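Below: a set of structures, written as structure tokens.
Derivation of every value follows stated rules applied to the coordinates shown; laboratory data play no part. Please read all numbers here as calculations on a predicted model, not as lab measurements. Cβ atoms are built from the backbone, for glycine too; each structure is taken alone.
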Structure P
Amino acid sequence: MKPVINSHLDYRRFLNGVGGMYRINWRSRLPSIREIYLRFRELDLSAVDRIMQDQYSNRGPEPRPPSCMLRSLLLMIVMNVVSITHWVEYLHTSKFFAILSGFQPWDIPGVGTFYDFIDRLWNLASPNFSSHVKPPVRKKVKKPKGKGQKAASIEKESVAELIARLSQVTFSVDKEAYGLLFQIFRTCFLDESIRLGKVNPHKLHIAGDGTPVVTAARFRSHHTCDCWKKGIFDCDCNRYFPQPDCSVGWDSSRDCWYFGYDLYLLTDDLHRQYAKFRCPLNNNGVCSCQSPCSSAKYGRTCSIPMETNIRLYNDPPRKSDEWMLMYNKRTASERCNKRIKLDYLLEAGKHHSTKFWYVRLYLIMMLIHVTSWDLPE
């Protein structure tokens, strides 16, 4: 049957009622746990129950509330638990996080329930974009000559050609495999960041950067034919790839080969800090200067950086060797990569399907927005 749509007020009442019944006092916890409690207590996920109505049948037993399932997965990422099996065991031993998830301590969802919920977040019947069975890979990445340099691309299509081709394609996020994930991300997290003023959709400063995501220690595949019995080990027959969407690449930062995905992130950079001045002789589009200073109706403007702008007035001096070293660490994309890969342990998942990697990445993106919101008083 369809899940019951619970309001955020219902969740708050559950926290107060069940928490008081089991004498759960969040104020006596460590500061880091108190912060998690306050953030998740204010996190409104009631829209998830409404968005995922079509993912459930009209028949059968009453399912777990999707909002509680998603909240529990977010808590799993926050607590740096990388296995759903270990997380279920953790919920059985911690009444605090079971109640914070929205579950009764004596009624914890099983491992299969979490996997079933993740399946409902994916719009494809297959967990990967490509088939497991495909021709062997013949293109090989060449190691760069210098240390810290990027490997040469093996793609025949340039970025300009790719943009020209994609500009002719009608794109709809809702029809993509991650469409439901993006809808939840946009409704419950991105729109809230916009409402709080953390993101200004009209003044975006986008920074982009790519980073490798390691999924396995080595590249693996096995034959689907019996050519090896005939002494032919390098045939052109199809192979079976356990991770068909992954490939081999060169990680210039770690100076080693890796097998996994290429993640490219677009991040909203900080809003610029400057003082804006307008021609004082311009009155409602009428300039009284002897010789008009600008042909624009608004008049001439001049922007002067403020002394509080640490991008210009900083220590060490700008463009020095020390500044260049710090600047490389302060870029928005690198900070986002660090949050995703180090703080939230993206690569520690060790998943074997694109579906699970997408779900884990979106959960981390949701948490990045949540942690940017101010803590409630």
Structure Q
Amino acid sequence: MKKVLLALVLALGLAACGDKAEAPKENEKPVVKIGAIFPLTGNMAALGEGCKAGLLKAQKENERKNLKYKYELIFENNLGNPATTTHAANKLIHQDKVDIIISHFNGIGYVVAPIAEDNDVLHFCGTFQNADAKPMGKTSFVQGTSNEDLQKKVVEVIKKRGISNIAIISFNFSSSAQLAELIANKLQDENVRTSLNVFNPGERDFRILIEKLKKEGFTYFYVLSAPPESDIILKQLHEANIDNKYIFGQGIDAGNNNDMYNDIICFSLNLGNQKFIDEVSQEYNLRNIYGAALNYDIFNLIVDSFESLYSENGKTSTNDVVNYINNINKFGCVGGNCVVGSNNMIKTPITLRTYKYGNPLILE
């Protein structure tokens, strides 16, 4: 009887070992830690929440797959502030031991990039950028729309609508001012009367400028900015009896005053398609999903890279991932195709959208 019991115990033990080898538990998978630095409170909170929702949606969808790695997200709030960003990046690297950092806007990305490179950490920055801009670093990728493509689309839309004059009001911030100048120069070449007006961060009163532009005969306005300044400019344009149908914008709809954006035509980084926007809005109870599609694509690119390079001998190196992405050339994004170009620049499609009843509506 004892021999029978011993044989049964051994058989059960071997079966248990066999089950464990065939189906490893989720917590036994190697973990890829992804740190995300977004403005989660303050004037830019709507942008940060949209970026966060895109990552969470991609993570949720990938958890349903039979993956070799487990992908963990850690969020840090930088209030959109470079100084706070430095602290957040160091905390993620040295305390949380992340493998990757994701940021948004190039002004923030240029803060994170050298810290990431010094510590051999991958970095993805969602933004728009000049093709000839200074690269962020060997371990940093810029994923977004190029200024050159945005310029072409803005000029195309303005010309197609037969607009003969437009005043540009631009934030004096890195590539924003460069884009504004590109657009102004091209419009002038196309015989569209243009006025380029650049303001510094923190300015709050644009009423004198708006009245001056109106007296000069400008009836259309292109606002290239972000909250809180963009909301102030829009409010003061409305006070000057400028209807939203005469306003174009970029970055202005990154805030949370959706009802203020109705009928404005906005040129944006990849925002995905209407189905994606509706899903994110409903699932995460958000009215503004600016940045969701871009970060959704970044998360999926990370997963594809690490899964493709998986080795039982150890976690994939940063250098291997950089080389892998640079050899992809083109991959599918939620809003179309993304193209990997020079200087670690990943070009995404341009989204043209407006708002109806405070809800985003894709035009193109």
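Going by distance in nm of label points 7 Å out along Cα→Cβ at positions 299 and 339, which of structures P, Q comes out largest? If you can, show how the numbers build up before the last one.
On the way: P: 4.0; Q: 2.8.
Largest calculated value belongs to P.
Compute distance in nm of label points 7 Å out along Cα→Cβ at positions 35 and 67 for each of P, Q and report the one that scores greatest. Show your work: numbers first, answer last.
On the way: P: 2.6; Q: 2.0.
The maximum falls on structure P.
Can you say which of P, Q returns -10000 when helix-only ellipticity at 222 nm (-39500 (n - 2.57) for each DSSP H run of 4 or more, over all residues; to 500) is computed? The partial results should precede the final answer.
Numbers: P: -10000; Q: -13000.
Comparing all candidates, it corresponds to P.
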- line: Candidates P, Q; percent of Cα pairs over 36 Å apart computed = 41; producing structure is P
